[in-house]
Structure P
Amino acid sequence: MALINVKVEKVTQEAEGIRSFVLAKKGIFNFPPYTPGAHIDVHCGEGIIRQYSLCGDPADRRHLMIAVRQVDPSRGGSDLMHKVVTKGDRLEIGAPRNNFPLDEAAAHSVLLAAGIGITPIIAMADRLHALGRSFALHYFSRATEHTAFRNRLSEGGYADKVIFHEGLDIRATGQTLDDILAAPAADGRVYMCGPGPFMDRAETAAQAHWPVDTINLERFAAKPALSGALTKPFTVELAQRGITLEVGANETILDVLEAHEIDAAFSCEQGVCGTCVTDVLAGTPEHRDSFLSPKQRRSGKMMCLCVSRASNAKLILDL
């Protein structure tokens, strides 16, 4: 897939440890269209590729906005974006992709964000407001100074639909999530994005009351590895190529494909971004990702090659 050359037109400190970047299109053509929940791959330099949600105005085809949180310790991306990338720099990005789509026809949407998880959620709120749809946005943060886009949310056209939850401890956060999600709306949807512990608690609260197919989430970091999970060797048959490969106990499917110089799309290598999702034609996957929905997992028809394995002796993949 061809990369898009962009210029960093503006850098803004949105909150403590969070910066936004406005990227301008180089040349005469517009950016590809995108919908709320979409993200882009940003080639930060030194071979580092990271996914960042788009949080600007989709109607502005000349600009894209992302926001990046400074992570400590950093895997490289956040350090580069916070300490190296400045206004005027050139970057390469991939076209927008959406693995976290918004159902614009839902009767009511509950939007839950924590920390940098506000980035896809604020784009959803903007869209629902533009459509005149019913929604509520609950934003959890450690303190006011850690609340990104606070002015935009508190002073915009849907300020009355935004509730800030700042400085809550773990117990209070859990109770608040329980209260928010206790009464599911008819034909409603829940969308959530944030750090791992928040997502685990929010998902549990939602599943206690809402139908599983109405719960939508996006994680920025993978869940912890399966505790005590056995790691056994297995085989994968690549149906399109007619070959069978052995996957060792300490290898991933992606490792084996790369070792045999077989092209397969990938990015995060943590089971978060969905780039390596592949159709399963036979066999039962053991899902270790944080990307697929419960419904997709139950189907057994797809898996993330970078982290997931086989729960039986063999998988047949559409590769």
Structure Q
Amino acid sequence: MPKTANRVVLVENETSGTLRQTSVSHIGFRVPDVAAAEVFYARVLGLVRQGTLDDGGVRLGWGTGHHVLDLLPGEKALAYFGFEVRDEGGLAGIRERLTGAGHEVTDLDPSFLDAPIGAIDGLVVLNPDGVPVHFHSSVLRQGENSADPGRRPIKFQHTTIGTANIQPMIDFFVNTIGFRISDQLADGRFCWLRSDHDHHTLAVVNVEESGVLDHYSYDLAEWEDFKSWCDRLTELDVTVQWGPGRHGPGNNLFVFFDDPAGNHIELSAEMEKFYDAHVTYVPRRWQPVPSSVNLWGGQLPRWRKTSESI
């Protein structure tokens, strides 16, 4: 994270925590070689083609139910990311708050809503960096939560986006959309946000470039799965870039590797849970040092920075 970035104060308003049953849904990014990326995701993560897209891209999932990943042709870039809103009246509330705050809201293309439950509904809004964010009603996800943990993950867990201007991004997702802050670094340059029981479904990190994907994460079942996954990645000639380790914020176990386009992929397990209806919670402020984001010694990959040394 650049030392020149402004330090920020992250303050929650009355909208914070409105969403309590909203999960990460899908993500789309551009890659220089769609075919190579599709082979990688099938071979490593068990994602299979669920459809083709008009511009030569492909849609991937775990065979049935809602898709997980869209691979679009082009230079490496984050194209969009989405959330499934299961809160009663949640989607209507998001739409009302966005329009009330002056954001342009459009309807989500129904092609993004695979196997919907009940009426199809969804919206698209640009976040402060101009990246489209999708919010939609419930969909069937029968392809998830039935994985062989040693061969494919259980589910898509969270998205972490990078921005050069973190304050408006946090205000957007917390004080307009309705996420809640779980944890943050004390300098305000990394913030973890929740919208269901998981410690975070979205995280925002201060980097030099706006509108980028920092990493995205898949959920494993438990610690024992990491041994088989690290062995398997080695057998597939996929280099482990970071970990195994344990994050401070979220307390989740992790290991990172890259896809052929250089997108950082996290495998995570045993994430901390929050039950907001039963407790009063004040977001923790972690020191901006390597040992906060990796409790097991503080080692970092070349692409992860903190504002202070150990």
Structure R
Amino acid sequence: MRAVAITSFGDPDVLTVVDIPVPRPEAGRVRIKVQAAAVNNFDLVARAGYLGPMLPPPSPRYVFGWDVAGTVDAVGPEVSGLSVGDAVVGMSDWLDTKAGTQAEYVVLKASALAPAPSNATAVEAATLPVNAHTVAKALKLLDLTEGQVLAVTGAGGAVGGYTVELARHRGLEVLAIAAPQDEKFLTDRGAEFVPRSDDPVGALRALAPQGVDGLVDAATIGPSMIAAVRDGGGFAGLTPPKTPEPERGIAVHRIHSESDGAELTELVKLVEKGHLTLRVARTFPFDQAAQAHELIAKGGLRGRVLLTP
């Protein structure tokens, strides 16, 4: 089968399409015929070799990719509830398994999968798993209740947009920091738009003088944002080096998403009910994976970049 891989770390041009064996599903696992796989910022960092001991040099190769949408192609022993031909979405716990989804086929745990949204294409569906799991975990850990105030940095981006939508669905008040181009998207979803500025803490404190109850730093602005959170509130960071140390009784959470088919099934239902918006920035065929990485590196996207076989 064809897959996007690297055999050495470096610039985007180290990405190549290779031919590797089709994997076989073992007990509790399912093989998926891939229709679309998202490219994550993690892929860019890993490809460049910035993960150090977390990711040894390729031997012989790494196939990246966490999100996937496709159809069940084969079912291993001890799997129930899934049949060949089922349209599914799922997430690879890549750091544990190195099972990359940017290939014609991928084998994942059956417990990582959910039925694909009935109102979305495979390309759209593949934008959901990792980012939505990340947001669901962040909100669970922050444990805010209806009417409390959540601030979101980078609210117009892929993670930030899901944060706004899931938070509003749960009855939270949302202060959404984003660029001017994102104002309509955010206000249409019930958030209070906060223009991006050189003083995001001051902008939030002007609206919430006592501090917000919780904050999701989707833009990874960094530790300084904890100053916008009230004493005893909560802070969710997505990148460990840019997550502050706890202070003033604030609970600080470093979010690492994991596959969870049951949770993903509930997130899919929210897509079908119109509570979560699937946004695609652009798609590329496998042999243009380098261009996909270059586009993401430029930043400013409103939606995900996908690879298709």
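Quick one: distance in nm of label points 7 Å out along Cα→Cβ at positions 69 and 141 came out at 2.8 when computed from one of P, Q, R, so which one is it?
The read-out was computed on structure R.
When distance in nm of label points 7 Å out along Cα→Cβ at positions 205 and 245 is calculated for each of the structures P, Q, R, which structure yields the highest value?
If we compare distance in nm of label points 7 Å out along Cα→Cβ at positions 205 and 245 over P, Q, R, the biggest value is for P.
No lab work stands behind these numbers, since they all come straight from the coordinates. The structure presented is a predicted model; accordingly, all values stated were derived computationally and were not measured. Cβ atoms are built from the backbone, for glycine too; each structure is taken alone.
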